Structure 1
Amino acid sequence: MYSLAAYGGMIADRVRMKAYAEALRRTVKPGAVVMDIGTGPGIWAVLACELGASRVIAIEPDSIIQVAREVAASNHCSEKIEFIEKMSTRFEPTCQADVIVSDLRGVLPLAGQNIPAVVDARRRFLAPRGVLIPRRDQVWAVVVEAPKNYQQWVEPWEQNVLKQDLSSARRRAVSLPQAVRMTPDQLLAKPKLWTTVDYATIEDFDAQGELEWTIERSGTGHGILLWFDTDLIEDVGFSTSPSAPETIYGSLFFPWQDPVSLATGQNVCVQLEAKLVEEDYLWRWTTHIESPSGMHRSPIHFVQSTLQGAVLSLQALHKQASDHVPHLSDEGRIQLRILEMMDGRTSLEDIARRLAAEFPTRFTRWQQALSCLGNVSQKLGE
């Protein structure tokens with residue numbers, strides 16, 4: 001869930017705003033039905049109305065949708081916009097859309113359930129010959145020299161004032177990609193295309209591929225950098241590469257276990273995989289660095305994944321084991337009781353008063369129970 005300030009940052013991104021606005025101007029025709037998935041504060045929904053759309057369906061599961069309603073009212077578009085306060089995958093449409101617009105990305109397009117949401121919308125909402133915005137994202141990668149970024153992650157674990165051995169934390173730190181902004185002079189080779197997300201045809205949410213570079217200038221390699229170029233529609237798009245104007249997205253840095261001195265002409269090969277597991281992607285990057293020409297050194301080999309960077313206690317892992325026999329905690333029993341009483345007939349106040357009576361050590365007043373209930377009702381109720 002983004003903060004209001006984060007949405008403000010998105011709106012302040014002139015590169016993003018201009019490109020999306022131009023894509024809508026070229027595709028929204030008078031009388032069109034437009035669907036805006038992840039509408040946020042409703043900017044694209046309002047613009048679609050101004051461009052002549054007869055109906056706009058603005059979908060947003062988070063509370064920012066209230067701002068979108070107010071923005072629509074301020075711009076005299078409320079009558080044309082239907083606001084849907086839920087995930088798009090849980091929405092049953094009554095008509096098909098001529099244009100579907102979304103910006104469901106993190107730093108890269110492969111983030112969370114974003115691609116599955118676009119695919120679901122394409123299958124269920126898009127009219128024949130309808131337009132998807134964006135239509136395609138291409139993800140690029142390159143070896144980079146990034147001493148400042150790298151040091152920010154490892155220095156706290158390598159040089160602490162108490163002189164303690166924190167190497168276990170360092171191993172995790174270099175297994176976690178980080179959003180960064182780098183400059184073209186940090187690239188040590190030519191960027192290579194890793195994967196293309198074609199929203200009109202994509203069915204597989206995972207991505208993998210082998211990347212191979214020949215180092216073009218000597219330096220210290222600290223990892224690989226990924227970014228994306230997007231085609232919103234034909235001839236309209238933007239890039240988040242280091243050589244392009246800065247955007248809200250940034251780029252994603254995958255550090256190596258250790259910095260490596262690289263010479264011109266040296267070969268670097270990375271097998272990069274992204275696999276969607278439940279709600280987010282598991283990344284794995286396996287690096288093979290050959291020794292410089294004429295030098296008799298052993299090749300360097302790194303095997304890293306975001307799973308290695310996860311912080312999980314043994315107790316937490318035990319609770320997820322297939323042979324674990326769970327029982328409800330006190331909080332679990334309260335949650336179960338709440339769900340039992342959410343029967344479509346009983347008000348939250350009545351449920352809260354019963355909870356306070358049944359669990360007096362947890363709730364000293366029924367108003368405390370009401371606060372707990374409100375969270376459950378917002379998440380699971382209708």
Structure 2
Amino acid sequence: MATATALIPAAGRGERFGRGANKIFAVIAGKPILAHTLSVFEACPAINNIVLVTGRQDIEAAGDLVGRFGFGKVTHIVVGGARRQDSVSLGLAKVTGEIVAIHDAVRPMVTREIIERSIEEAARTGACVAAVPVIDTIKSAAPDKTVTGTVDRSDLYVVQTPQTFRTELIKEAFARALAEGFHATDDAALVERVGRKVSIVPGSYDNIKITTPADMELAALKLGGGETRTGFGYDVHALAKGRKLVLGGVQIPYELGLQGHSDADVIAHAISDALLGAVSMGDIGRHFPDTDPKYKGISSLELLARVGEMLASDGWKIVSIDATLAAEKPKIAQYVPTMISCIAECLGIDQGRVSIKGTTTEKLGFVGRGEGMACWAVASVSR
């Protein structure tokens with residue numbers, strides 16, 4: 001069996017990913033994307049060593065990751081360039097073996113079988129790419145976005161990585177591209193440009209490149225180990241004259257309102273605490289204290305939206321919310337659909353993920369005496 005060096009370019013910033021930081025460190029199924037990718041190459045007998053290329057700002061973090069997960073085949077961690085082609089070129093300078101398999105760091109679902117057959121094909125022909133046939137209908141279009149025709153897809157392929165080459169061939173192709181100022185979107189294009197044929201080996205429709213948060217969700221399903229958590233929230237406020245009654249983001253006509261530093265929306269507060277509790281982020285009092293004048297009179301729906309943003313920035317997706325309001329008066333049934341709409345909109349989730357119910361305490365306790373309202377909420381989240 002032929003063997004190869006794996007070259008893993010990981011220096012991109014991933015603007016479309018929406019996090020700012022290098023997406024190779026985003027966690028899926030309990031470990032970073034880069035760790036998933038390196039694990040496959042580490043375990044593949046056909047890989048002799050691994051050259052990892054990353055941004056200067058990520059060198060230390062990449063080194064820590066390699067040590068933490070025990071990737072003994074990583075022999076070089078190289079500072080990359082401004083573009084992917086620059087980074088691959090810098091990595092190639094460290095490759096000494098006869099064959100090199102170049103693979104995107106953010107394709108963690110590559111398999112040993114794809115790697116091995118690409119190495120065997122490159123040993124035989126000199127150059128190959130993993131690819132899958134196009135399965136969707138392809139249309140050509142004019143600049144005004146009107147269709148100009150339907151493209152025959154029978155000979156079309158979606159190219160993936162690894163892209164695998166005899167080392168001397170890919171180094172020659174890169175050197176010529178550098179000398180002539182030519183840039184391409186993949187490595188094989190440079191080999192094609194010097195007049196050499198590139199073969200196709202079967203890839204996999206699962207071998208996706210993680211580009212957006214939606215890709216993260218798909219990868220989590222495929223890689224397993226997705227995490228789901230549940231949180232509980234409870235809030236209570238006294239009723240008082242001279243206050244507006246706001247429940248679930250909806251102002252309800254009533255002679256009394258709820259007393260509080262903000263608008264005292266007891267439903268929004270309980271939901272906020274349930275969400276924060278699910279991800280171990282404390283409660284709304286910790287993040288929006290009633291001693292801070294900037295929160296005086298603020299809409300609790302605005303605070304709930306901020307809680308949603310906090311969860312999203314940490315990779316959490318809201319699965320469901322269920323809240324029960326305890327109040328003798330007024331009846332809230334007619335307002336529930338609007339409440340659900342307000343809460344779903346501020347959290348950016350489907351209305352079908354939100355449930356709000358009303359109940360009484362049969363005239364027992366402070367709620368039964370009409371002195372205040374209470375709300376219980378349960379929230380489930382996943383990532």
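Just so it is clear, none of the values below were taken in a lab; they were calculated from the coordinates. Every value quoted in this text rests on a predicted model; they were computed, and no experiment measured them. Cβ atoms are built from the backbone, for glycine too; each structure is taken alone.
So mean count of other Cβ atoms within 10 Å over residues 121-128, computed for just one structure, reads 20.0; which one of 1, 2 is that?
Computing mean count of other Cβ atoms within 10 Å over residues 121-128 on every structure in 1, 2 gives 20.0 only for 2.
Identify the structure, out of 1, 2, from whose coordinates Cα extents along the principal axes in Å was calculated to give 79, 60, 38. Intermediate values should be presented prior to the final figure.
On the way: 1: 79, 60, 38; 2: 85, 53, 35.
Working through the options, I get structure 1.
Ranked by percent of Cα pairs over 18 Å apart, for residues 97-168 alone, which of 1, 2 sits at the highest value?
Working: 1: 61; 2: 53.
Sorting by percent of Cα pairs over 18 Å apart, for residues 97-168 alone in descending order puts 1 first.
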